[in-house]
Structures are given as C-alpha cells and as structure tokens.
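Engineer: What follows is a set of structures for review.
Just so you know, all these numbers are worked out from the coordinates, no wet-lab data involved. All of these numbers come straight from a predicted model, not from anything done at the bench. Cβ atoms are built from the backbone, for glycine too; each structure is taken alone.
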Structure I
C-alpha cells in the first residue's frame, strides 16, 4: 500500500512537492486554507511572476541567498534554474529572460505559472482539500498526521510543511508553519521583513508620492561606520511613507540590525552623466531658458513632480532668473541631482514584505532531504525555512528546489 503523504500549503513549494511525491506513487493529500492555490505567486513581479533567475552556476545562486545559502546546496544541485525553465516550458508555458537574468512567462501573466503548477499537482493525482491545519499528530518523535480546525484527524506517514512565511497574510502566509515546527521541538529564528519598502525621514518623499524613477542609481551607507553596503541601478518609487520599488526592496535585504537613521540612501538621479557632463547639460538648458524663472527651467531635465522639490533643496529662490544663477548655485544643484539623500527610519510592517527573513532553523533540517532532524517523517519546504534571497527570481527558485527535494525524499 502506498505511503500517505500530507502537504500543508498549496503555494509554489507545496504544489511542486505534492506533484513530485504523487508522481512517485505516494498517496498525496494537499491541504490549503484558500479557495485558490498559490495566491502569493499571483502577485509576484507585479503580476508578471519572476519565476526564476537564469543563473546556472550554483555558487552564484548561493551568493544571492544571504541567509543560510550554503544550506541549499543539495536542493539547488537537484533542481537548478535550468530545470525550472524546462519544467514550465514542458508544461506549455514559454518563458523569456529579461535584464538581470530575470525569467518571466512570455505572456507576462503570473496566472500561467500558477495554472501550470496546479495542473502538475492535479495531473499526478494529488488530492487537494480546503481546510486549515490546527496541529500535527505526533507520537514517539514521529509525525502521524494532522488535526484540522473543524476537528477532523487525517493520518499520514509523512507530512511536508510548505506554509510560507509571515509576509502577505492575505495570501494565506500567516506563520502557521512556525507553530507546527515549534510543536515538533524546532527552533524558529527571529521573524523579520525582507524585500520590504522603507519608511524615511524626509518630508519630500510624501510630496513625490507615486513618482517612479527609472534608470537611477542608489548607494546605501551604514552611518555607524559610514560603509557602503549596497549599490545598484534600476527603478524606485516614492510613497507617502518613504521609498519602495525594485531597487529599494533589494536594498532592504542588506539592511541587517535595522535601527532608526542607521542607513542612508543616496540617489543619483543622472547616473549616465558625470558631475562635469551634468553641469554642461544644465548650462545648455539655462542658455535656452535664460529669461525664465529658475522653477520653469528644469522641465527638460526632470519629471514635473520632482522639480519643486529639487528647487527647494537647492536653496535657490524659485523666482530667480536663470541668467542670475551663479556657478556656485549651479554646483549645489548638480550635487543634489547626483546625491539626493534619504534617511531610513525603519522597515514597513512584515505584512508588506515580499519575503520573510527568519524561520525554522536550518541546523535542525537535513539539507539532503528537507526532513526534520528532530521528528521522523516531518519535512519542510519553501519560505517557512530560515533562508531568504535577493530579488530577481531567487526566492521562487528556493521554493521550487526545496519543494522538489522534499517531494522526492518522502
């Protein structure tokens, strides 16, 4: 008689694990609290789903997992990004590679990725039921099944916990997996947001709310030692509370031990131009607008919403005629455009984070199987484990690789 396997959570890791285990002849039941599977996958990549990263050297993959990356060596070795790409294309979802080796479905629809995962799980005969697991059934340091909130008991030979982290609770990631792990004697490390928007001190962030800047460069400094900790080029967004967008989310994962004003972000609004080149560009613009007021002479250089903020920060009166602006005034303007500073106060709440940093201690999980070292028959996969990566498709790759390994191991 086939082993009974229960998978808790129909996200990326759970769908992969259930499909693989079922393919291998196990009797699989997938338990999901939501009506629809993989709700968090649906919102990744702004609804486009950055499904993986076309990074095919295992050391490069691990380098993009700042928290316990070495733990994933076996999981990555068994299922690399090339395997993820082949998996989805074999499931009828053509993929494309964009900047930074980010991989997306050609359709730009996350729903295509979710449908493929769902199909894989169902076609391999895994049975999905709607329900919420209340607790594990444990006996003699082994898992024997689960108890649902409605009182039903379901027995199993193996249980895979793939419940996600604590970010985006509306998608079903409510941290239940940590409760199950603790019940089995596991350590859960401090849960913190990662890949999360940042609350900033400067009032001009609210003035710029909704403004998206493309092709800017940011440098993040730790003010306690004034050391550069992160630098990148791309897109960011101003919000009513501070800053967000791809660049900022990536930067946030480098901000360890967050404290108020510990970090500063320096934004180069014109990274393609040196100070000297930008000064010459401004001189040309001023020459063409020599009789205009200063505030009306920057439209060709900056987004309209940004102009009054830059004028205010420059200290030059808005009504100053352009032909009256001195070299020293212009120099200050260039410095602001090349080094617009925002001071980080704190992370936004964990509910707004893309991923959770922290989770079930990797010291208590066998990296070659994803099985608990403390409780026989209990496995973990995905974000519930204390691993998290930078943006670019790496976190979903962790889900697929660990889910696959857990599914194979049961």
Structure II
C-alpha cells in the first residue's frame, strides 16, 4: 500500500504529526522501532510528563528557546500550548498547571499522556506499526519515495516525516537514526552536545554530600575570566558523586553553551531567605545558647547533616572546635560559605544522560513554515532531530508538538493541492 504520509518515530513529535496529518484526510503510516510508542515520554518529568508550558504569549515561548528560536516562530504561531492542552483534554486526560506554568496530567502519570496521543492517532485512522527499524529513507530524482526497514522491505510514501528524536536516553530508542537519514539526503548535521544535563564539578569534598537533595536553594553561575553572572535560579538541587544535578542545574546547563574546565564557577546559596547579616545573627544565637558544644553539633540546627563537612571545609573551620572558641572572622567565614558555596565546573555528563540533545539537522536547510527539507522534496523533520533546544518547563515537548504539527500541515497541504 502506498501512503500519503509516512512518519518515522512514535515519540512526541511523531505521534502528533501522524494524528494531525490523518485528521486532514491523509493515508498515514507511523513506524516505531520499539515495541510500543512514547517510550521517552514515559520518563519525562520524573514519570509525570511535563507536557507543555501554559504561557500564552508567543514571545514567552521564544524567550525560552536558546537554540535557534526564530526558526520556530511559524510553528509556534500555528500550534500553541493552548492547542496542545485542548488536544490532550479532548482525549480524556485532565491537566493541571504548576509552578512556572508547567503543565502535568492531574493523575501525575506520563502513561496517560502517551495513551491520549495514541488514541488521537488511532481515532484519526493512522496505521501504527511497532518493532519496525527503519534502515534508510529512499530518494529518487530529488524526492522521497518511501523508507526501507532493516529487512529490506520498502514502505512507499510521497512524504516522509523524520521524528526520531536525538541522542539522549538511548534506551528509549533515541540513537541518532534521524541524523543518518538527514545526511543520506545531503543535509548538514550541526555538532551534537548535551543540554539540560547534570554538571561535573572539580570539588572532591562535595562528594561527602552525595545523595542530598536541597529543595530550596539559590544558585548562580559566573564566568571566571570576566566575573560576569551567566545564570541564576532558585529551586531543587541534588549532590551526586560527580557533582550536581536537579532542576536548577539542568536549567543552568542550557545557558552554558561552551562548557570547558576553568571557564565557569557554580555558587550555591544554602540560605537564600536570609541575608548574610541575618544568618550571622542566627549563628551568634546558636553559639550563645550552646557555648560548650562543638561546631559540628551546633550546625545541624541550620544545615542538613551531610553538607556540614562540605561547609566547614570550605570555610576552613574545625567541626570539633567548641563554638565559644570560634573567633568572629571564622564565624563570618562560615556564613560566607553557606551563602556562597562554590566550585569550578569541570564539564557536563554525557549526551546519553541529557534530557535533550542540542545540535542536529541545520535549520538553514529546513523550511520553517512546513518543516520540509530545502534539499529533498517530500522529506520533513520534526522534534529533537532538528537543531533547536529549549530550557526546562515543558518547552522542549512543545517544540516537538509544534514542529510535528507544522510538518503534518505542510505534507497535507501539498497533497491537497496535487
């Protein structure tokens, strides 16, 4: 059977693209190499799926895309977060809005989002085949002819939408297939790098706090040579054996486009609600009320136990010393360490551990209105495979949905004219 539209990859972009194209009357085939669709969606948002961001203004969306935002102007304009929210709720999944306009299913189950998208696809008549590994996109005379699978079978189609994801979380199927398809068609793939990724630190003493999660801390990142603040945020942070992770760290990583040892320093404020003066006064009260206790026994009133040796090491303070013997300057050093715990950033974790892949198929070679290749007729790209990436908060999934919709509209409009 020949299809009007063939979509490779049943992730966020692919499911949306397939269902949208089918809703326009197209004969659509959706191929997925995993045994079920939406594998990566299942693990997003810690299994809750931050499906989009409920910002209502186009500029707010663009402001949260550091990687080629203007390319997304048309796609965002035509398919906004409100459209995605309506689609999911119309498929029977109620949504809620949390801090930062993050949108989640009321159930807090990512599986409900995947099920809604699969219902959308099937309700519109898409043929979904799982367990099919696409080997190549077939091109004849500068136009798409279909795709071949790993067994050499040809699936004929006038239009092929590549929505295979990036390189992050390869166990979910994101193994870079789309970049190979793009290169087969003559496209440029810009250098791939991890984004929204944990940071490695040059701070051996911090390993003592491994496993500690701080719910309400403030961070900032400074460029060492210029002392310029590059990023600041407030929220949750996790100490690890290699450095730090957590939402605020993942967000910071997206702002650090060229991380190299010796370029950036991370600062953590463990007491963001208190000024240095108020924190010093609090420390004085603790010391005065328990003068014969050691510093290590007094600090638990202010800090989680596992981070205390990190702070005392940073301040050059002896945790075994009685607090009535600690001079003013040493106390002030403890205050400064709690407000400015710092370490050089050594690098990021690997791209396999990143939430999204930055880099990809060059936007210069894709029509931003339709996502169609400028080099090969009938070839479209959608989602993470394109050289676009955003900050945390549901923006990357909205990119997937908006570009998937744009590709579907583009392919359907071409078929309607023919």
Structure III
C-alpha cells in the first residue's frame, strides 16, 4: 500500500515527514504547501492539511489535498514579472521616483547618482527641497494637481540643487498612478544639464549676433541715406546707377532683417488679417476667411513678397485668397501674366535667381520662411494664363 510520502515529490518528502512528526505531538491542524507526482510523471502543486486522531485505540492522520497547480503557475509568472520589472526600474539609467502624499516613497539608483542623495536620505521625506528655489513652487503645484487627477502626463524641465550644491537641469515625465491602493505620481527623469547649457550659450551668441547685425544695418542704412541724398538730384547716368544700387542694398538690408525675425518664437497668427494689412498697400483684389496659423511676424514678408512679385511679373491684375482646407491654412496669390515656365519653377526659389526684375532673394526668403513655419509653397498655372503661388501652413483650431 502506497503512503502519502510515496506520492510526494522527492524534494518535498523530508518536509512532509517532519510536518507529520510535529503534528503527532500536537492537537492542532497542520496546513502546508507541497508537490506530488502523478502516475504519468507530471508535477502538481497542492494545498494540504493533516490532523491527528484515534480510532479503536489506533492513531491515524487525516489529511486532504487541493490541487492548486494553475494558481501556482500564475503566482510564479507574476513573481517573475515583478522581479523583471523591479530589476528594470532599479537598474535603469534614467532616474525614477514615486511621490505619494507629498513624500518620496521610491527612488532608484540613478536618482541617487544624479542628486547625490542616498535612498535613506530621501525616502519618507518631502523632496521639494532638492528643487531650485526659482522652480520649487511650480513643481510642487504641478505635483499636487497631478496626484489629485487634475493634470495629465506631461514633459517639462526644472532646475535642482544636488547634495553637493551643484545646479542641474532635469527633464521629467510624471504620471498619476495607484500605488499600494492610493494615488501617487511616478516619474522618469533625464539629466539635461548639458543640453540646457548649450542652449543658453547659443541664445547668448544669437543675441550678440543680432545686436551686431542691428548696429551694422543701422550704420550702413544711415550712411547710404546720406549718399543717396547727395546723388538723387544729379542727372548723369553714373549717379542714377549709383542711386539704383543704393536702393538695391537697402532692400537687401530689409530682407536680412526679415530673415532674422523669422527666428522668433512661432505663435498664433491670423493669416487673413496679415493679407488684409498688406493688401492695403497694393491695388489688388482679395477674398479671405478667418484662418489662424502657426507663424510669426515674418509672415508679413511672405505675403508682401508674393503680392509684389505677382504685380511685377503678372501684368498688374492680382487676386489674393485665404481659406481653410482640412488642417491647412491656404494662401493663394494669382496673376494674369505669362506664367512661370515649368523648367524654372524650382529655380525661382533658389538664392540669387532672377529674371532681371528683382534682387533674386525675395522668393528665396519666402520659401525659407514657409519652411521654418513647417509649411510648403508651390507654383502652378493659372488657367487660362498666369501663375498661382500657393502657401500651406499648419492651421490652429480654436477650442469652443
């Protein structure tokens, strides 16, 4: 006759024998977890219990097994998954932390490396003392709103002060989670100090170059104004040519100013308003509908250049329209001239290309500005004759 020990997994036999011995000396019911082997050699898990009793003067053990193999399988998979995720988070190169009820409840090794604070120095504490005083209030208010469910996941940057007093920039992406049954905020972070330092240096350099350009343009324009004043009343050909060259240089200075302005931050601009403002200076027909696009004040130069180009090359009759098509704000400038031959349609946007009636930089500036705005420009035939210049820019939809 087989005993329970014959059915048990070889690795669990000694454990079961020991439990039986202990149970024989106790009046309590013993619960346990063990494995057994089936007739076809498959290993199964069970929850079991045993209790001692006497019958007709003989001592016996009463026991029962509940097969929990499926449950153990899921427990093992969950354990492996948790261990994998814990290792992944703990060993991540990116700092990771969890905030709950205003206090830090988890940080990984990379957090220690970036901030200089050990786990025991930060866990259970309000961590906002690490945040630079200039950013502390904003970071704290964001945290409160996010844990309360009033703010979604976002990415933003702020400064911190490390344990050793070093100022650093970090970029974080926090999200609201449920941790141990309560709302919390979990975030990954990246040390972006080097990027912010490079950005700061570039901004200072650009600011300095803009200042130099402004001074240079101002001095050159003033000098040219004086020279032009001295030449404009003279009737000889050399003086007339000189005045023309001075006007050409002044236009180039203005074009450079326009390109510099294109570096300004992109904002919401009413394309229809820009067209209306520019069209006042020209005798052109225009039809517009309200369209807001992502651009800056350089958009005025785009419209002005296209209208002026149409007037010069299009025989005088010019139509301008603004409309919204899907996710695009569309500007079309139509003329009734000879049109643009197919073989030069790409070249007309190249720097310095001219047919002899301009500086060769106007359409080049237009294309560059449109590209900076994330848009596109093309030219095609206007039936029955003439050309259409079409600009498409990203539209901004106003929320109701």
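Engineer: Given 5.0 as the derived value for distance in nm of label points 7 Å out along Cα→Cβ at positions 193 and 321, which of the supplied structures I, II, III does it correspond to?
Structural biologist: I
Engineer: Follow-up. With distance in nm of label points 7 Å out along Cα→Cβ at positions 233 and 305 derived from the coordinates and found to be 3.0, which of I, II, III does the value describe?
Structural biologist: II
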